[in-house]
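Structures incoming, each one as structure tokens.
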Structure P
Amino acid sequence: MASEAFENIAEDFDFLDDWEDRYRYVIDLGKNMEALDEALQVPANKVDGCASQVWIHPIIEDGIFQAKGDSDAMIVRGLIAVVLSLYNGLTLADVLATDAQGELARLGLDEHLSSQRSNGVRAMVDRIRAVAKAQSA
């Protein structure tokens with residue numbers, strides 16, 4: 001299960017043959033993402049396990065997951081945008097049912113990211129799933 005926004009990103013990736021074009025596209029996603037208010041860049045929103053500083057601020061209303069995020073690195077901001085596009089707008093149950101690794105593999109990110117960046121993406125996914133699980137309980 002993936003959101004419409006993520007499906008749009010996957011379609012765009014299909015049109016981009018060259019990995020450098022995809023990389024630039026991810027960076028552009030990050031540039032176009034709304035900045036996270038500095039007041040929300042606090043330890044409670046910090047994602048551990050990322051080489052760069054990463055914050056994800058979840059907003060759950062009526063069982064629907066939304067989040068905003070930010071990072072001090074441009075490519076990581078783009079990766080946050082991709083991860084959030086996968087989950088934003090889904091119910092908490094759908095967040096937990098989503099195979100993030102499978103969905104993200106469709107983009108080929110795992111083949112082109114350093115192990116540190118891949119670990120960071122996994123840490124973001126783990127954090128989102130933990131929030132959804134806690135909110136569902």
Structure Q
Amino acid sequence: MIFKYTILYVDDVEVSANFFTQALGIKTAFIHESGDYAELDTGTTKLSLSSRALLKSGGIDAHQPSVSQPTFEIAFETDDVAGALKMALAAGATLLKDLKNEEWGQTTAYISDRNGYLIELCSPIQLPNPG
């Protein structure tokens with residue numbers, strides 16, 4: 001079994017896809033002609049966007065994410081967290097936690113997208129050289 005994709009439920013798929021392109025430089029791989037579904041080019045595991053309306057048409061209601069009480073986060077790794085954070089904020093992301101050099105050897109920052117999803121921007125973990 002493999003982890004294939006994660007779907008974020010949003011009000012407007014195209015607006016959300018454009019946000020990920022402008023804020024994080026992630027290209028849209030596919031948008032369905034209905035406008036209710038998109039996949040972002042995030043490597044082997046896809047990040048997908050689906051309209052809440054599409055999910056509701058199948059009998060399931062998606063709740064709005066809560067920045068103050070997130071239930072999960074999405075993390076994007078980069079060698080330039082400061083640059084990624086600057087680009088994301090310029091594209092309309094909300095700063096939740098500014099740059100921090102973590103004790104485990106990673107630089108992190110936290111933002112939310114326009115839908116309220118928690119997004120971590122992080123560097124690769126730099127483990128100390130043993131000896």
Structure R
Amino acid sequence: MEVLNTIGRRKASIARIYVSQGSGNITVNSKELKTYFPSEILQTIVNQPLVLCDASGSLDIKVNVTGGGVTGQAEAIRLAISRALVEIDAENRGKLKGEGFLTRDPRMVERKKYGRRKARRRFQFSKR
């Protein structure tokens with residue numbers, strides 16, 4: 001199997017991954033997964049598609065991720081890994097789609113409007 005690359009996005013995060021045959025190592029921005037995401041929940045989010053498709057010990061994944069916060073980055077990586085697993089084997093598509101891992105979450109931060117304090121929050125109203 002040659003190196004396969006896919007992309008995943010979530011909020012302001014963009015994750016580019018490179019998948020190859022290996023022993024199950026995941027490196028994120030040249031760091032080990034456990035050091036980049038110290039939270040157990042975020043590590044679980046990244047590993048969800050691999051566990052679902054029984055591919056956790058057979059693929060080496062190198063990730064370049066930029067922008068956003070840690071949760072958005074973890075979910076962007078999850079989408080990219082899911083897309084790569086579908087390219088490797090089309091039978092994985094049904095399982096991953098059922099769990100919602102192939103759906104790009106379109107929710108973004110709403111922009112701030114003029115005359116307001118935030119996107120929807122108004123300045124305090126004084127009656128007198």
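A value of -17500 was computed for helix-only ellipticity at 222 nm (-39500 (n - 2.57) for each DSSP H run of 4 or more, over all residues; to 500); which of P, Q, R is the source structure? Each step should come with its number before you reach the end.
Working: P: -17500; Q: -6000; R: -10500.
It was calculated from structure P.
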Open item on the list: Tell me which structure, out of P, Q, R, gives 1.4 once distance in nm of label points 7 Å out along Cα→Cβ at positions 23 and 71 is calculated.
Closed with: P
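Bear in mind that the values in this text are calculations on the coordinates, not laboratory data. The structure presented is a predicted model; accordingly, all values stated were derived computationally and were not measured. Cβ atoms are built from the backbone, for glycine too; each structure is taken alone.
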